[in-house]
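Given below, in the form of structure tokens, are the structures.
Just so it is clear, none of the values below were taken in a lab; they were calculated from the coordinates. Small disclaimer: the values here were computed from a predicted structure and weren't measured. Cβ atoms are built from the backbone, for glycine too; each structure is taken alone.
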Structure P
Amino acid sequence: MSSAAVGVTLADLQAGVEADLELVRDQIRHLIAADFGLIAEVNAHLLRMQGKMFRPTLLLLVNRAVQAPDPRAVRLAAVVELIHLATLVHDDSVDHSVLRRGMPTINSLFSHQVSVIMGDYLYSRAVIELVDLSDLAPLRVMSRVTNEMTIGEMRQLLAHDPLTFSEESYDLLIRAKTASLISGACECGALEASPEVRAAMARFGNALGMAFQIVDDLLDLTEVEAVTGKPSGHDLREHKVTLPLIHALPRLTTEQRGEIAALMAAPAPADDRVTRVIKLVADAGGIDYARRRAQSLAEQALAELECLPAGPGRERLAQCVAFVTERRR
């Protein structure tokens, strides 16, 4: 597994599945099409906002690597991306975000009511497609995933006191909010494989998804806006608790913890206050600790690939791990 290339890009990962990804995009356009004017207008904006297709890419790559081709892979990949889009639409509404990937969010361009309803619409279209497959296996996986993601959202809403949020609670949160869908995508890519391989791919996706979120936490503190597309410390500005902060807090003085409490209480923290807290977190070892945890999870993900036959398919999934841990946005 050590041969996974350094500096892997998403384009590298998608190099062998471009044709299938284009079919996934076509399938998404077909699934969300509607004669109702407002829905059609929102859908057009959603398609312009569509992201990097990492989760569908994983599903397609797993499907090739397990050497048990599933003719439904493109349709399942479209369902996964629809569910991902639905969660983003709902997240933006809950967080009152005005921009995503440099474009206006649905809630800012239309309204919060439209955003909530459109998220529901995307979920319902995903369910219709799953039912149309006439197979309970993918429906069981994705219904479990959407339930876990909803619980994750509730966990985040209940995290009222950032200074007492534990690493255990954080793990439960990111496993539900981020890792569950990545795990579900990987499992759906292996539905035609043996039960042992299918379970290993689900575990692979879970470890990869948790590493993905921790790297997101790190990028928020370590990369500049020109790279990530959002200001440094964005999570701090939104009073979100992430792993570097959780690790740093017990290692700070009472006065330093007071500085963090003041930032979390401020409706719109000043830039200098955010910069100061980022330095406190870094100096207390929070960033280094989060890097170590992300690397540990990456190694767990790589270990799950050992059940697959050696070859380009397994190597491409190993490259997915390198992409997650090395990315800068």
Structure Q
Amino acid sequence: MFRHIPVLLDETIAGLNIDKDKIYVDATLGGGGHSEKILEKLSDGIGFLVGIDQDEDAIKATSERLKKYIECKKLLVVKNNFENIIDVLDELNIEKIDGILFDLGVSSHQFDEADRGFSYNHEATLDMRMDRDNALTCKTLVNTFSENDIYHIIRDYGEDKFAKNIAKRIVIEREKKTIETTTELAEIVKSAIPSKMRWGEGKDKNPAKRTFQAFRIYINRELDVIDLALEKVVDRLNPGGRICVITFHSLEDKLVKDKFKLFENPCTCPKGYPCVCGKKSKGKIVNKKVIVASLYEIEHNRRAKSAKLRIFERE
């Protein structure tokens, strides 16, 4: 069973400002929690949702779960990466949409399925691919990339101050034997960090967390694809159409925040001078203050703790 608890569910549905007769996209279908709520608000025969995901397991399980909506042609599920959103819309002859959701990061199912290799809490072959058709696995990365490349990945995507130590330790250990599993990698990371810095308060302070995050982001090109997708999709929104993005770490959130600011105010002219660059605003940021989960939600779903929701509306 593909288990996934949707975060910021009510806030996201409210943020999409759904019109029952219009067209929406869930660019990260996952377990279908957000999609199901969107579908409940859409009218039969007119309202329509496109659900996109690159994970074959998610596609199969969620298609079965939401089968009744597929059968009545209210939902179409597409296996693809959301960076190809324009190609998907063009193939479906959809010129404009009225809202799109991006729920970024790894689903609960992907973390819980040991063989996916996302979690340092389960022993598994190093994988970390959201799309299993992707040629690059974490095992390939840690065993073949140069020490300098590994260092930059951990530093840039994991923001770990011990990135240099960790990269050096990985290279030392792989010369002894191929690094095969998640638990091997976690132990190597742990050995590269001073003992007094290895653990903080709470389970989220596992010393391998930042390294695993960094490798996952790099392997799946997570920052690149969201930047490209936002750039492409904003011009396919109808006036009043909205983009809702849920992020789970600071790099994603900063990228989305900066992108929405640029959409709202693209002018490159010096402050205090008349605008001559000709760049026009694409719309407005709906929530100037980022939306976070309530204490109640965090208590019932730990994954919601780091979730942040930002919303942009097309003019």
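Quick notes
- Among P, Q, structure where P(r) over Cα pairs in 10 Å bins from 0, in percent, for residues 170-257 alone as derived comes to 13, 33, 26, 17, 9, 2: Q
- Origin of the derived value 0.95 (FRET efficiency 1/(1 + (r/R0)^6) of positions 10 and 122 (r between Cβ atoms, R0 = 35 Å, to 0.05); candidates P, Q): P
- Which of P, Q yields 21 [percent of Cα pairs over 37 Å apart, calculated]: Q
- Ranking P, Q by relative contact order in percent (Cα under 8 Å, 6 or more apart), the structure that comes out highest: P
- Source structure (of P, Q) for helix-only ellipticity at 222 nm (-39500 (n - 2.57) for each DSSP H run of 4 or more, over all residues; to 500), computed value -12000: Q
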